[in-house]
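Just so it is clear, none of the values below were taken in a lab; they were calculated from the coordinates. This is a predicted model, so every value here is computed, not measured. Cβ atoms are built from the backbone, for glycine too; each structure is taken alone.
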Structure I
Amino acid sequence: MQCPFCGKDSDKVVDSRQSEGGRAVRRRRQCLECNRRFTTYERPEEVIRLSVIKKDGSREPYDRQKIIAGLQKACYKRPVTHEQIRQIVEAAEEELLREFDREAPSTFIGDAVSTRLRRHDQIAYIRFASVYRNFADVGELIDEATEASQRPSVGPEQPPLFEDT
């Protein structure tokens with residue numbers, strides 16, 4: 001594993017444990033060059049064989065990276081961490097897989113992601129919604145922003161799966 005601080009490829013595992021409800025392995029590592037510690041997560045690659053039904057009726061394979069990229073753009077220079085983005089995507093995927101077997105509408109995915117994003121940051125939510133909902137004019141954007149600011153801000157759905165100690 002390459003050290004995120006010095007870039008060297010020599011480290012040792014200091015601690016290893018199950019996390020995320022047993023779906024991943026969390027490893028604390030220490031770089032043998034700079035002696036700094038960092039955390040890695042190992043989880044099996046989940047192949048989601050699901051098609052997304054786009055608004056125009058076309059279908060394309062589900063792509064987790066597209067959701068992550070959209071969230072990263074929406075959260076640019078906002079206080080939303082990469083870990084929170086990962087949690088949003090995983091929670092939305094869990095809901096998606098509970099509801100659909102083979103095909104899912106893109107609107108369901110967008111709603112699942114935006115609902116969770118709103119709980120973390122309303123500005124990032126408006127940014128995401130402005131692309132996902134494809135507002136026709138500024139008035140629709142203003143209406144959505146007004147509505148979002150009037151709704152009570154709700155905390156995360158559930159407490160974090162683990163605390164970093």
Structure II
Amino acid sequence: MRVTELNRDTAPEAVDAVFAGLSARSRYLRFHAPTPRMTASARRVLVDVDGQRHAAVCARIGGDPVGIARVIRTGERTAEIAVAVVDLWQRRGVGRRLLEELTAVAARMGVARLHGDVLPDNEAMLALARKVLPGVRLTRQIDTIELSYPLAWVTAGITDADLTDSLQVI
């Protein structure tokens with residue numbers, strides 16, 4: 001598996017291939033709504049990577065895109081993350097590798113806190129976040145589970161107090 005950062009030239013092909021490899025259920029879990037096809041406006045947003053405001057990494061196996069993880073700034077030091085892995089490659093380490101690479105990209109961008117919304121029945125994403133983002137805080141909202149991760153932990157180390165504070169029943 002090779003993971004590389006996407007740019008405006010490489011993003012369109014990768015976005016189209018990964019979207020095509022997602023089942024209706026995977027699309028629902030990723031986009032939080034039934035998404036039978038990608039709209040032109042959604043595609044424009046997903047391919048508009050600049051490495052500063054919006055960055056994305058792509059996993060390729062044999063040259064074929066099999067997953068994308070993205071980080072989009074939501075504030076000066078905060079960013080939202082999202083991960084999608086084609087169905088044929090789910091639960092085979094692709095998401096883990098993407099999320100690990102994405103944290104490095106986010107750190108390079110100067111992001112201090114990652115966040116995202118996960119549907120409660122997306123157990124695979126919740127498990128992935130717990131594995132890759134030690135001490136991630138998962139907070140139950142009305143329709144989603146909010147993921148929050150202080151990226152500074154990647155370089156600063158995690159204390160017992162940090163872990164205790166992050167344990168919440170969802």
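I have 0.25 for FRET efficiency 1/(1 + (r/R0)^6) of positions 33 and 97 (r between Cβ atoms, R0 = 35 Å, to 0.05), calculated from one of the structures I, II. Which structure is it? That value comes from structure I.
Have a look at I, II and say which one yields -13000 for helix-only ellipticity at 222 nm (-39500 (n - 2.57) for each DSSP H run of 4 or more, over all residues; to 500), as calculated. The structure behind it is I. When mean projected area of the Cα convex hull in nm² is calculated for each of I, II, the greatest value falls to I.
Which of the displayed structures (I, II) returns the greatest value of distance in nm of label points 7 Å out along Cα→Cβ at positions 41 and 105 on calculation? All intermediate terms of the calculation are to be shown ahead of the outcome.
Details: I: 3.0; II: 2.4.
That would be structure I.
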